[in-house]
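What follows are several structures.
Nothing in this text is a laboratory measurement; each read-out follows from the coordinates by a stated rule. This one's a predicted model, so the numbers in the text were calculated from it and none came from an experiment. Cβ atoms are built from the backbone, for glycine too; each structure is taken alone.
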Structure P
Amino acid sequence: MQLTNILGDIGKDLGHGRFYIPKELMKQDCYTEQELKQYIIIDSFINLFEHLAVKVELFFK
């Protein structure tokens, strides 16, 4: 359930200077904290977001 909140609140949380995406997933997908804070959307962000979405989907099955 927490992952659902993370996905849904990414923009709002960044606007408040915080984020809750697991750093190990960011590292796995080669997406940096700096890129996230600058709202840089590249393939690695899309991969990260998809991995989080899959985890959420599996949780609700």
Structure Q
Amino acid sequence: MQHNHSTRQGFSQFLATYESAQDCAYDLFAKLTELSSCESRGLELKALYRAIKQNTNQQGA
């Protein structure tokens, strides 16, 4: 019975921590989506750069 009580107490503690961490998780998720959109923009620029570089190399040859 004692073990069951401590488990329940641990679980309620976990829930309290989870709820306070939820706001942080949302912030983190927002930051990650911002980062991923920046990253994809960066990849687009790299692809564009490669295409331009290939074209100039072909013209030179």
Q. Which of P, Q yields 2.8 for distance in nm of label points 7 Å out along Cα→Cβ at positions 31 and 47, as computed?
A. Q
Q: Compare distance in nm of label points 7 Å out along Cα→Cβ at positions 7 and 23 across structures P, Q and report the one with the greatest value.
A: Q
(Q) Going by Rg/Rh (Cα atoms, Kirkwood Rh), which of structures P, Q comes out largest? (A) Q
Q. If helix-only ellipticity at 222 nm (-39500 (n - 2.57) for each DSSP H run of 4 or more, over all residues; to 500) is computed to be -21000, which of P, Q is the source?
A. P
